[in-house]
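Every read-out reported here was derived from the displayed coordinates using simple, explicitly stated rules and does not represent laboratory data. Because the structure is predicted, anything quoted here is derived from the model rather than measured. Cβ atoms are built from the backbone, for glycine too; each structure is taken alone.
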Structure 1
Amino acid sequence: MKILATTSVATLARLFAALAFVSAGSIAAHAASAQTDADAASIRHGQYLAVASDCIACHTAKDHGKPFAGGYRFDTPMGTIVSSNITPSKTAGIGNYSEADFARAVREGKRPDGTNLYPAMPYTEYALMTDDDVKSLYAYFMQGVTPVDEAPAKKTALKFPFGLPGVMSVWNLLYLDHDRFQPDANVSMLVNRGHYLVDGLAHCTTCHTGRNAMMALDKSAYLGGAVVGGWYAPNITSDKVSGIGGWSDAQLAAYLRTGHVRGLAQAGGGMAEAIENSLRKLDDHDIDAIVAYLRTVAPIRKPGQTTPSYAVDPKHDVAWTDFEQPIPGNDSSERFATTESNGAALYSAACAACHGVHGHGTEDSTFPPLTHNSAVGALEPNNVVMAIAQGVHRKGADGEVSMPAFSAEDERITDSLSDDQIAAVTNYVTEQFGHGNAQLTGADVKVIREGGKPPFLIRNATTLAIGGIVLALLVVVLGALAVRRRRSAQA
């Protein structure tokens, strides 16, 4: 009996040990599975954050560049900035970045080696990003992006003195806010989410807020509109005349998803890119949040504006017999002869087939109307000029839109228009369907296409820097002479 009892106890001990081992293994397996699920969820969330932040637009070269491999050119008044490879490549990208390195680059504009990024990368806005979102974004870029072991062929080339060491450190000291986003207890969670998106992830302020003399955001003009790369990013404050205060919530949401609302506006340029790569892919809650927050933004009224740009009525119907003349056919090399400078005739040849003789477009908005169009009715003619010069290319939630470019540099059609001709068409279109105050020349068009005139300090930075260096050297020389005279007098 003792032997049986002993055997039973030993057997039971082994059985319990086996059960304990199995249980421990199950727990470990479940823990590993939970960890894997958490990692996958973090990567998915990071991918969504990358979309909301529109990272792919600026870190992918035009004309079929590889995603996130860099090479996108920013032509600025300070020179050319070329975006970097942000794939997890260990030789050409950010594959060697720690999470802390990544966070500093995203929110402080500083590489692991201590060199500074330039604010073409909106780290001043991403500074609002929460630690959790940075963590998820890092997980996505390290584990969810295909590495590309090739650096952009072209490099950033800034004019003197903007490329000097220490310049961006001084600028950051003056203009980089290190505070993270803090929800406002006095508004709803929806408005707080919209605020986080508008000022942080989606960095709407980068384009829609004017800049001061040092190219930093002018907080007094918050979301009040600004010129970016020639295009005019409009006022999106709650003002009912100059801003979007007269739009309904549904219209705003539709515009963010599709890039157009008939009788109001059509997106082009950078906004078209933002809609194609980012905004149309956001979930409904985030679109509603952006709309809710924009409703709370303090209104800014443009001096002299009394009618919303989309509400300007055409002056009168076109009387084609007043100017009509034989126009070469579409297959003729003389169609846009450079000697032609009559805006109405050029409109007839280049624009009327799509936008209509009277500028009414088509009912389905395949070709948008030029009447009740915010670009045509705006006080700034920039977007009409840029749409003619560069065309409009956009993918929205409801399909794709493409208008050909007509400038020689951006030509996507058989023939092109000179700057003088673009000015003539713009003058005609705005006179016929808008305010009629453009009165542009070819020289004006050239300035618009080059991004407009930069601030005085930026335009004259080289002269001022050289003058400062000469003055500093003069002070040093005079100081040395003064010391020598003092020593001579003491001797």
Structure 2
Amino acid sequence: MGLLEIPIPKTIARTLKLHPGPQRRQQGRVLKKLLKKARYTEFGQTYHFDEILLHKHPEKIFQRLVPIFDYDSIYAQWWHRTLDGIPDVCWPGKIEYFALSSGTSGSASKYIPITNDLMRGNRIVMIKQMLTLRNYENIPVKSISKGWLMLGGSTDLQKGPGYYSGDLSGITAKKVPFWFSPFYKPGKKIARTKDWNTKLDEIVEQAPHWDIGFVVGVPAWIQMCMEMVIEKYQLNNIHEIWPNLAFYVHGGVAFNPYKKGFEKLLGKPLTYIETYLASEGFIAYQDRQNGKGMKLSTNEHIFLEFVPFNSRNFDPEGNIINSAQTLLLDEAEEGTDYAILLSTSAGAWRYLIGDTVRFTDKKRSEIVITGRTKHFLSLVGEHLSVDNMNKAIQLAGQQLNISIPEFTVAGIPYESFFAHHWYVACDDTVDAESLRLAIDNNLKELNDDYAVERKSALKAVLLTVLSEKNFMEFMESKGKLGGQHKFPRVMKGKMLEEWQQFIASVTI
């Protein structure tokens, strides 16, 4: 009998809450659990958690009494004190780990609190996701017991005054359960390596000694790793060295732009499993084969709220306004883009994570990530989302039979009006003008506002074709090579200036 064919005992099913009941009730339980745990913290006392808990339905009182925070505001008012070792600020006890997350919008690192309660919740969600493989068809069960190659940040964390900090993937790998150690690759020694290029070289050297069933990581880095293995050992595809490779677990960025180039490296199809694991928590995961979205984690360690992503709730720079409308899970609707607010078991309260999502199946709580609150282009009302950009790039790749693993877009002045300047990574032979027209035409089909503005103030679309190596070199120059780092889809401000200077230097 295979691992996933073993019936789950009722006691374990209850522990994992595999049959949790209605969404509203689930989220209500989660909020009460969080409030009870944190009511004696400074934050809980300031915002009257005891008073909120007295109400039969505390969600609306919670929304009324507790303000919305983004990273800058919650750090300035609360989290900076946890870095000084002060306990019981936003969550009980002393915070011993911080995930360093600079996202894709700037260079300054963000210190996101990581607690044992958060990690425990993340692990439970991971187990739930694994159990959903029972519902997939034609799953190669033997591959599940093979190695899991997880490309993440270094487990050699930075030592602060009373805490450790590093990539969430590095913290997770450092605290991997003992029972998982035999499956975990590249192993603790290589995982400690800080230099990304050295780590990749060591993985390539060890590749023939491993029997890999899963690969886990950001698409660009997984693809690069497989390319290096194939080149080193003169293979036709990665399955010649890892014949049991059957699953790819990905997240953080849309996979479709990478898929064409990725599948050139395979000898047989993989099962793709999407996850939404942020530094702030394990938010959602794909729980069924060929599903259109990811199932929100509604019954563990995260209380969710949704803010319609529109001009009534956000300013032109993507900052949330004080009077923003916030909705509970059961109040959200399909087909609308929402910014997410999280309250978590690490002391994030009504925290604007910065991602935007759209419900694809409300009944099943399934969502897709559509972009970032500050990563969109609307110079003249074109309202171009990252989701639009990803789809336009994917379609252009199919139309021209090319692979475009990376891209970024900048809004720039053009004559007396404006233009979009696309920078795309493509190592295939491509006519830049054909690609420019394909992207532009696809966006006109996908976005009515864009089509209107292309006849008005958005006068031009410019395009520069670069190599994928150029994109990687820029990330390396910013100290963001490897791990969970992702290339920004929209360039603005100082980052745009640095990118333009970099491109000028490599194209001279």
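Among 1, 2, considering only FRET efficiency 1/(1 + (r/R0)^6) of positions 202 and 474 (r between Cβ atoms, R0 = 25 Å, to 0.05), which has the greatest calculated value? Please list the in-between numbers first.
Details: 1: 0.00; 2: 0.55.
Evaluating FRET efficiency 1/(1 + (r/R0)^6) of positions 202 and 474 (r between Cβ atoms, R0 = 25 Å, to 0.05) on every structure, the highest lands on 2.
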As an exercise: mean count of other Cβ atoms within 10 Å over residues 114-121, calculated from one structure in 1, 2, equals 17.2. Which structure is it? 1
-13500 is what came out when helix-only ellipticity at 222 nm (-39500 (n - 2.57) for each DSSP H run of 4 or more, over all residues; to 500) was calculated for one structure; which of 1, 2 is it? 1
Matching task: 1.5 is the computed value of distance in nm of label points 7 Å out along Cα→Cβ at positions 266 and 394. Pick the structure from 1, 2. 2
Kindly point out which one of 1, 2 the value 32 was derived from, the read-out being percent of Cα pairs over 36 Å apart. 2
With mean count of other Cβ atoms within 10 Å over residues 186-193 derived as 14.6, matching label from 1, 2: 1
